[in-house]
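Structures follow.
Quick note: the coordinates plus some simple rules give every number you see, no bench work behind them. Everything numeric in this text was worked out from a predicted model, so none of it was measured. Cβ atoms are built from the backbone, for glycine too; each structure is taken alone.
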Structure 1
């Protein structure tokens, strides 16, 4: 079977404005992380793609579990983000919430959120390196 290839889209007009949370992080540090946003989003894309291509985490029939790949459009958008600073040694935790869309099921349906995947990353400023920590899933 062909691999599932999710596509990041602009936030739909019906979706709420995302929250950005900063905890123990300066504005300068946040701006430094945003200067690496392309790398962050590339890692988010890789992580959600890997998750949705892991056989024991996704299903093809609703009777088997959630999420059901055929119910998804393959598109997602970025939602809430959080940035936390840690010390001893210094590193940053980045959490990016993604919202995957579902196929339209009902006439007049206006909200198409289906699956939330929160990608948690670690950035080490000393090594200038990102790594994935975990992915959390939710029905939305």
Structure 2
């Protein structure tokens, strides 16, 4: 279901008409920092929450657009940190993040399929190196 930002704009108008000091925060379909700022400007909300737009994009708030190599290096680091800091959980939990890091270039689908077979951070790193991306 797409976000309905026009409803946030309506809520801001109602709040302003009532002279209320209630803060209104918008949420939904925010994919970049530029997008968040645009939605805030267009609707007048006091803040914007980010959900899925942050997955696989730790650069979100910097506005930096990472290269494929940067994304893959950070994916490897993410996997290693997961094993180090959350060792009590099974590695398969990491797999939900793979698509966010590995998309948008030729061969990405094949790499994701290979990554889905991995059970450790070392296997993820090896798969990435073997694919030569």
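Of structures 1, 2, which gives 1.01 when Rg/Rh (Cα atoms, Kirkwood Rh) is computed from the coordinates? Corresponding structure: 1. Look at relative contact order in percent (Cα under 8 Å, 6 or more apart) for each of 1, 2: the largest one is in 1. To test your reading of the models, identify which of 1, 2 gives 3.7 for distance in nm of label points 7 Å out along Cα→Cβ at positions 70 and 94 when calculated. Comparing all candidates, it corresponds to 1.
Computing helix-only ellipticity at 222 nm (-39500 (n - 2.57) for each DSSP H run of 4 or more, over all residues; to 500) across structures 1, 2 gives -14500 for structure 2.
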